[in-house]
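Some structures to go through are shown next.
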Structure P
Amino acid sequence: MGLLLVAGPGLPAFGDPESAAAGHVSAHFVENAYLDSHTPNIVTVIIADYRGFDTLGEVVVVFVAGLACLFLLRRSNPQQTGYLLRRTDSIIVDLATRVMTPIIQVFALYVIFHGHYSPGGGFQGGALFAGSILLQRVSQGHENSQHTFSRHLDTPFAIAGVLIFAGLGVVTLLAGGNYLQYDQLPLGLRLDMLRNLGILVAEVGVAFAVVGTLVSIFDDLSCTGRGIPRD
């Protein structure tokens with residue numbers, strides 16, 4: 001704490017245009033993002049390419065949070081569910097859910113795959129897709145919502161997402177580049193298009209991890225073992 005207090009006054013002021021980050025790094029990103037990756041959305045380029053290793057770490061943190069809930073709360077045969085996950089016979093709620101769910105999911109896919117060109121990406125699209133599944137859990141009940149997304153798919157989805165993102169870096173290493181250096185992907189495309197494709201694959205991996213982890217945490221928190229009522 002003392003070290004932070006001593007070093008704090010030496011940091012640049014918030015939003016200072018003369019700071020090193022604003023004067024050198026930011027300008028480089030703005031000037032070269034599209035040329036490097038053929039991706040108009042600078043934010044997506046920074047998150048999934050320039051600082052892709054950091055983003056992978058964030059995905060792993062989300063995944064570890066899901067694992068913690070799994071190990072602490074999940075039961076192989078949950079005996080009870082919370083009040084919110086007990087089906088209520090309402091034609092209006094059921095119909096509204098059936099209409100809204102596919103719309104939300106299509107929009108979620110749009111956000112994931114259009115993150116190159118507009119605000120969006122794997123985190124936002126994954127959260128939207130997970131939200132559509134949780135909507136079904138709450139409105140249709142836990143058991144009746146299993147046919148669209150089984151609770152047994154939660155963790156595999158999250159694992160697949162982490163493996164997609166991390167595996168992308170392994171491929172670039174095997175191809176002779178640095179970890180997550182997308183322009184080393186052995187696909188025979190232009191360097192900027194390789195980075196564009198690498199960003200897309202990374203975003204898909206993030207989306208898988210976010211969907212699996214969020215739904216897994218919800219299921220683990222709402223379904224308990226024998227003798228632990230949630231009402």
Structure Q
Amino acid sequence: MIKAKIEFDRIIFNYDTRKEFAPDTKLKSESIKKCLHFASEMAYGEGYHKSQSFGSTNYDRSPKEIFINTFQGKLAELAVYNELSSIGIRPDNPPEFDVWGKGRWEDCDFTLNNGAIRASVKSTKWFGNLLLLEKNKYNQKGEFLETFESEPQAYDFTFMVRISGVKSAKPENYLEKNEIDVEVTGFLSHSKFLQVINEKQIIPQGVILGTPLIVDNYYIFAQDLTEVKYLRI
């Protein structure tokens with residue numbers, strides 16, 4: 001796997017570490033509006049998204065950040081759901097759009113095979129080349145710690161999705177948008193994640209990726225992810 005090169009608190013990206021953005025699907029107006037309504041409720045309405053990063057005591061997300069993160073994340077879930085369905089892999093349920101109050105949250109984006117397989121979806125902007133997983137959310141077995149009603153559990157697959165066109169924190173700016181370009185970049189299996197953990201592929205807090213990271217993150221380059229067409233369950 002490609003190792004990150006860090007100089008002066010910044011990661012150096014070269015030709016080998018960059019994966020060209022190649023959108024493989026377009027989310028249409030109906031999907032955009034559905035995700036838009038959900039994100040608006042979670043950021044500005046009656047819903048609740050944690051403003052503080054798990055394990056961090058010195059950073060609170062603003063409603064604008066919550067909106068963008070939620071909107072982009074829900075678009076990514078729809079993209080993965082559609083992509084899996086197109087290759088004959090049907091998740092147990094479509095993405096969740098219920099607006100929950102404080103004290104309840106999702107700890108798994110998809111399950112497959114009647115709950116036997118758990119999957120997570122991570123989204124980033126179109127130019128992102130790193131799948132980042134906050135170190136303090138996982139134990140050394142690669143199990144996710146921030147579960148709602150259960151003991152720590154592993155994700156069998158973590159999908160990376162890159163999205164173009166999600167910039168504004170104003171919901172009204174997306175009302176007339178007819179499509180958004182999306183790339184389901186690939187997936188990280190649990191066994192490969194354990195390799196990441198064992199090899200200590202960590203980008204430390206403070207390294208600048210647009211803005212400084214607020215916690216340590218495990219990482220894997222987009223180039224090292226497995227394409228979804230090779231997924232076997």
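Of structures P, Q, which gives -20500 when helix-only ellipticity at 222 nm (-39500 (n - 2.57) for each DSSP H run of 4 or more, over all residues; to 500) is computed from the coordinates?
Checking each candidate, the match is P.
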task: For structures P, Q, calculate volume of the Cα convex hull per residue in Å³ and state which one comes out highest.
output: P
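Using relative contact order in percent (Cα under 8 Å, 6 or more apart) for the comparison, can you identify which of P, Q gives the largest number?
Numbers: P: 30; Q: 26.
For this comparison of relative contact order in percent (Cα under 8 Å, 6 or more apart), the top structure is P.
Every read-out reported here was derived from the displayed coordinates using simple, explicitly stated rules and does not represent laboratory data. What you see is a predicted model; the values in this text were computed from it and never measured.
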